[in-house]
Structures are given as structure tokens and as C-alpha cells.
Structure P
Amino acid sequence: MHQTPPLTWAGLRLDRPLVMGILNVTPDSFSDGGWYDTPEAAIAAGEAMLEAGADIIDIGGESTRPGAEPVSSAQEMDRILPAIEALAAQGAIISVDTRNAATMAAALDAGARIINDVSGLTHAPGASTLAAQRGCPVVLMHTRGTPANMNAQAHYANVAADVLAELTAVRDAALAAGIKPENIALDPGLGFAKLGAQNLTLLQATAQFAALGHPLLIGLSRKKFIGEFGGEPNPAKRGPGSIAAGLYAVTQGAHILRVHDVPETVQALRMWQNLTASKHGPNF
């Protein structure tokens, strides 16, 4: 059944596509590991994203690329809290990219407004309860297993139908835990327990996920399948393919693009919206 998403989420209007800038304060993320692994570098990068037009800065301190090893909440917090505090003090809307409940709580205390959990609040005991008690917006992503073993679980009878059913179950569990429906955004988890063409099939089903009635976040920036089908082995050079796929997702109903290349994506979306203004509202 098709449902209409809310007009706002996390205090942001959804009458145009939103840009979430990726800020990985890690040494080992697949595309930008080590680039922003000091507080000064992370803060400067976040400020540049805001200047370029990012609506949300997504700050994470644990790589969740395939095969990544987990880090402790203490180490994760040491990495991300200085940047969260500094950027939130400047008025930025911050989402914390974490699977750990202790990190979620500390990040919210430091000024983050959104929890973005690749496990859909299923990894850490108490994560759903924390999000419900805090009343904060959440992004619930689909995956299977952990970063260490998720690719071994990329077996589907029908990838779009199976992911839709599993993500709906994650959403329902969040609602049962007391999280308000208007606080939930969904993410089908491209590249997480999905291989090769499975990602294309899932992306082509974007409209089915948008029909669930929640804001839809798409995170495909620089991922392996962009390189596979765009012909670019270097993740740092996958911006053009990422933007093309992101614009496709927006035309199919996506509301938020999670991206590394903020200035380029903002420019592309502005051009897209001017070309489609009669259907999608005023310029931005």
C-alpha cells in the first residue's frame, strides 16, 4: 500500500531532496579513511560541507565497509565527539553514524540530532529504547549480519521483495519499541549484504521503498557497484557515477542522498530541480 511521507523530518522540509554529507573520522573507511582522523581535519571538513550546502552532516567513527573490524564505543566516541560538539555549536544538523547505544547517547548529549544506524537499531541492546526515550529522528538501514560477514549473506530469492520485507520488519520493531513513525527514515542499504547487480535491482525498486510512507535515504556514494558498472576502480573517482545514480534515486522518490561529494551533488540537484520545477516545486 502506497503511503505519503511526512512534509518534514528532523526539522527539515522534504519538498526538495536533502544532502547528507559523509564525515568519516576513521583510519580505514573504504573511500576516505584517514582523511579526517584528527578533530581539526574533521571539523574543517564538516564546515566545508556546510558551506557547500549540506543539510545534514553524518559523523561516524567506525568503518562498516565489508570486512571491517569493530571498534569500542570509547574509541568511537574519542574520534567523533569533538567534531560533533564543534559543528553542532555552529548550528549544523548532525547525525551520528553508529551501531552502539553508548555512542548514540553521548553523541546526542554532544549535540547530534539524528541516529543513523546501519543495523536498524538491532545491533546494540537498548538502542531502540534509547531512541524512543530521546524522541530523536532515526535512520533505519537494512543489512544482514555484520560488516565482517555480511557479503556471505547476500543470497535472496528476490532481492527487492526480500529487502522490502526485512526492512519493514525492522521498521515495525522500532515502532513497537516506542519510536514515533514521524521520526523514522528508511535506507535499503545498498552495498550492505548486496553484491554487484543486486544493488542495481534494488536501486531500480526505489519507488517501492518510498511508498512505505517514511523519508527514504539512499546511500550509494562511491560504493563498489558504482565502480563495477561505471568502470572506475578508484573509489575517490566515482563521483560522477554516484551523482548519476543518486539523481536516478531522486526521480524514483528518494528524499535524502548520503554523499561524499557534497558540492558536486548540491550543484547537480539544483540543476535537476530547475529542470523539473513545474513538478517538484521552487528552486533551492
Structure Q
Amino acid sequence: MRKILRYTIQTEDMESTYGGVVGALLKTKIRVTGHEISSAKFTQDGITLDGKRVTIKEKGMPGQVLQVTLEDEGADQEKVPAAPGPLSIVYEDEDLIILDKPAGVCVHPSHGHWFDTLGNFLADYYEKQGLDVTCRVIGRLDKDTAGLVVYAKNKPAAARLTAQHKTGIFKRTYLAKVEGRPEEEAGTINLPMGPIPGVLMKQQIREDGKEAITHYEVVSYDTKLDQSLVKVQIDTGRTHQIRLHMATIGHPLVGDPLYGSGKTGKEGAKLYSRKVELVQPFTGEAICVETVLDSVLDR
């Protein structure tokens, strides 16, 4: 799906854009990247002023409408097969959609799960509306992790949200149940991690691994079950980061079959993506979505 951005040039823009130079307006007012501008140059009516195609060196005047069309490059190659399935939509606009994912469901097709993932269900959701939308997950969740997951509905939005994820603007808050009670009520775990050679999926702490930083805070403690509810935020998004880090300090997630004590839950490790904070990729609006916990961690 194409993304079309428009901006009406203001008198006060003249000084900061060298007298209304189109290239400067695109970068500072519409906030498109150099790569996107280069692609738009070769798109039919990619960059226009009042409907007339222009180059980035031309100048616009106050009151004129500058428009840029961003192609959803590679969308055909990234399409997944549509398959009907339940979706719990908690937020949607023209550029992104946020779902509340149940545990046990994959976010995107992969080996063994080609037609039963949220990616398939989203493809079906938009196909039935007659919309050509290719969704791309931003900061995917493990199959057994429940909670909020974000998808971009076009490639330009995906690029911007991915950048937010890397710089920390995109924030996700998790809740988890762990065994025992951490000695420190709040703390930071900064331990590099990486795969175990020859072992599929499982990770380990290793000096030559990738940086991994996890912040946790104890919310409550159940003396009867000897379990703690902890709030977790991560600065890095490594595979199994929360599960491995909490296990490393002696408090694995309850029900975790890989890093836990063997006391398994009905649907794996009890981890829930509770809250998501990000910035709308084109309007700059702050978006904060938080779900009601209910009994999701008691499964």
C-alpha cells in the first residue's frame, strides 16, 4: 500500500528551508528520509507541488501543497497467506495496528506454523476489507508470551517504528511471575548473551555475546506460592532475554520449560506484554496502550 504525505507550506517555513526548497521541506516538515526521497524521485508523481511533479531543487511558496508518495517496496515478496482467525485489536490507525496476543500463538509464519499465526489472521482481516496491506511486526514476541504486539501497515511506518525500537522511543513494559523473591526489590541485569552452539533456540550468558540489559521491579510477592510478580523493561531485544536474565539471578519465570525449575505452567512461561509506548510514525503523536491484566498470568 502506498503512503501519501501532504504538507501545506507556511510563510514561517521559508527561512529554515532556504526559501522553500522542496528537498529541505521534505526532510524538515514531512520528515522523510534521504532513501525515501531517492525512491520517490523514480515514482510516478512521487514528489509534487499543487499536483505538478517537481524536483527537490525547486522552490515552493506559502499556501502550496507539497506531496510525496512512498511506495511499499517489497510488499509482494513479504505477503503471507491469508487465513481466518481471531484478532483482539486494541488500537489501529492508518499506519499501525496493536493486538493483544494470546499465549501459544506465533506472530508470523514460520516452520510448523504457516497458517495459524497473527500474520495470517491480519492478512485475512484486510483482505476481507478489500485492502492491500502488508503487515510487519515490530519487536516480535515469543510464541508463549502473551500481550501487546505492534504491526506496521506499510514499509515507511515499519522503518520509523523499527528506528524507535532501536533508540528506546518505542517502549514495552512486561509483567512476569517468577519463582521466589528477588533479594533486591528493583535492579538492572546487564549480562551479554548468545546462543548455545549445537542447541536449538536456547540462549546462554557469554562474555562474547550481544549486550543485553533488563530492568525489573517487584510488584508483589505471594508467600504461599513463593512467587513474585515483577514489572520488567528491556533496553535490548534479545531472544529469551527476560527469561534467561531472571533465571540467571536465581528467579526463573514460573512455568518456563527452558530456563525454569521444571514447574511448568499450562501454556509455558508466565510473561505478559502489558504496556506499549511509541510515537505515531508520521504525525508525531504519542501513543500509549495498556491492557487490563485480568488473570492472564494465572493460566
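FYI, it's all coordinate maths here, none of it is from the lab. Just so you know, these numbers come straight off a predicted model, no measurement behind them. Cβ atoms are built from the backbone, for glycine too; each structure is taken alone.
To test your reading of the models, identify which of P, Q gives 0.91 for Cα Rg over 2.2 N^0.38 Å when calculated. The value was obtained from structure P. Out of P, Q, which one gives 15.4 for mean count of other Cβ atoms within 10 Å over residues 89-96 as computed from the coordinates? Answer for the origin of the read-out: Q.
Could you figure out which one of P, Q the value 1.00 for FRET efficiency 1/(1 + (r/R0)^6) of positions 177 and 241 (r between Cβ atoms, R0 = 35 Å, to 0.05) was computed from?
The read-out was computed on structure Q.
Given a value of 0.00 for FRET efficiency 1/(1 + (r/R0)^6) of positions 25 and 257 (r between Cβ atoms, R0 = 25 Å, to 0.05), calculated from one of P, Q, which structure does it belong to? Source structure for this number: Q. From which structure (P, Q) was helix-only ellipticity at 222 nm (-39500 (n - 2.57) for each DSSP H run of 4 or more, over all residues; to 500) calculated, if the value obtained is -4500? Of the options listed, only Q reproduces it.
When mean count of other Cβ atoms within 10 Å over residues 17-24 is calculated for each of structures P, Q, structure P comes out greatest. Sorting P, Q by distance in nm of label points 7 Å out along Cα→Cβ at positions 97 and 161 from high to low puts P first, with the largest value. The greatest value of mean projected area of the Cα convex hull in nm², for residues 145-216 alone among structures P, Q is that of Q. When relative contact order in percent (Cα under 8 Å, 6 or more apart) is calculated for each of the structures P, Q, the largest result comes from P.
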